[in-house]
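Please find the structures below.
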Structure 1
Amino acid sequence: MVEPFIRNHHYNFIKKQMQIVQHASNTVPDPTIIQAVKDSAQSKVIEIFSDVPDAQKQIVARISALKTVEEFQEYLSSLVPYLAEFPQVTEKQVKKLFPKNKKLKMPDLATTNFRPLTYLGWIDISTNKWFMVYDLDGNVVGVEGKFTLTNKKDMCSLCKGYGEVALVSAISKSRASHSPDYYKAVGNYMCMNSLECNKNITNVADLERFIHNVIG
């Protein structure tokens, strides 16, 4: 039995590649070009799973042979059992990640669907605070910051989607050795709606870079 190995951002990446393939199939008359698009999509998908066993590669490496819309959908559906779920954190665990927030307002974890999450994120309008919980190399970490509404649409630094964003600014825990009073603010534009962000994110490099910059 193959263990779940496809993370949410991997699945989003595969879906976007399938959208490219479907668009080519619907608009390009030359079958040679369509096949080239399929082969390119398959290569890109295999590349993100370069470090997994062959048995897992074979599960995702079937795009080149797909021909119909039904086969495209069946392929995506066949991957669902292999989706790795985000850690189902408890309220106690989350509160422990943010010990200075004695009146921490949290999302309803009992009704949260953890499977389609790359990160768990929420905002507290009353305090203008933004919170994130993420599984970083097997360790669940928490990051918080202040958010400033922009009242405009822009590109999110995490998912690269275009929509309603806020400027999130977090204080880095790193301190310069020559100055104990030194602090650095790490700021990025991020989606106001974390669920939408989770639907769009296809790469966690910028997300993890942001977290490393904050937690040191």
Structure 2
Amino acid sequence: MVRAAVLASGDGGRLQAILDAMYFKEIPNFELVAVICPQRGCNAMKRALNSGVSAYVVDPDLFPTMTSHSMAVANKLKDMDIELVILAGYDVPLGVIPYQFRNRIIGTFPALYPAFEDLEGDVNRAVLERGVKITGATAYFADGDGRVGGIILQKALEVRPGDDPETLGRRVMEECEWPILTRAVAAYCGGELSVRGNRVKFQTPVSQ
């Protein structure tokens, strides 16, 4: 079994996608050991506890630097023998974690990377302001800086004339991020992925 942990913040919508996939046994060889949050009482933590998954808080305010905070999270992951780390809307810098879990951190980016890769702010608002017709999401392995590294999967979505940043963001998350995140995790746990440099290859044909 692949022992996994989710780093989650806020509402926990992406976490719920993993919890649902786990409940319906859509991810082979998978054990969700823990959810780690930076804030106590957030919805992500409540979702974990309601699903019977252990949840922990590692509060950045209790550490002198973000580096020391990330070291504490990394040590917690290692203490639990975690193999795979899943990012679910985690809004704290990863710091040293990617160096200790190389090609073992999976997250999503709410656009077809490398589009908007250097944007700071709301990607969906930027998509609408630029008049983009097709957007989507990218599932990836985090690189050494915690940014998008090897691309695992991408899924496209048509922008509708009546979209605003909130409605577009919701559709991108539900129709793109949720399915490719769970599919990427399933592919990792099923031994379907190989990584060479920044290129990720599937050992079997991709089905989304």
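Just so you know, all these numbers are worked out from the coordinates, no wet-lab data involved. Every value quoted in this text rests on a predicted model; they were computed, and no experiment measured them. Cβ atoms are built from the backbone, for glycine too; each structure is taken alone.
Who wins on FRET efficiency 1/(1 + (r/R0)^6) of positions 17 and 65 (r between Cβ atoms, R0 = 30 Å, to 0.05) among 1, 2, i.e. which is largest? Provide the component values of the computation, followed by the final result.
Numbers: 1: 1.00; 2: 0.40.
The structure with the largest value is 1.
Among the shown structures 1, 2, from which was the value 19.9, 65 of Rg and Dmax of the Cα atoms in Å calculated?
So the calculation was done on 1.
Given structures 1, 2, which gives the highest value for mean count of other Cβ atoms within 10 Å over residues 33-40? Intermediate results must be reported in sequence, preceding the final value.
Values: 1: 15.5; 2: 20.4.
Structure 2 comes out on top.
Name the one structure among 1, 2 that distance in nm of label points 7 Å out along Cα→Cβ at positions 25 and 97 of 3.0 was derived from.
Values: 1: 3.8; 2: 3.0.
It must be structure 2, since only it matches.
Of the structures labelled 1, 2, which one yields -11500 when helix-only ellipticity at 222 nm (-39500 (n - 2.57) for each DSSP H run of 4 or more, over all residues; to 500) is computed from its coordinates?
Working: 1: -11500; 2: -8500.
Only one of 1, 2 returns -11500 for helix-only ellipticity at 222 nm (-39500 (n - 2.57) for each DSSP H run of 4 or more, over all residues; to 500), namely 1.
Which structure, out of 1, 2, was volume of the Cα convex hull per residue in Å³, for residues 73-144 alone calculated from, if the result is 112?
1
For mean count of other Cβ atoms within 10 Å over residues 105-112, which of 1, 2 scores largest?
Details: 1: 12.1; 2: 23.5.
Once mean count of other Cβ atoms within 10 Å over residues 105-112 is tallied for 1, 2, the winner is 2.
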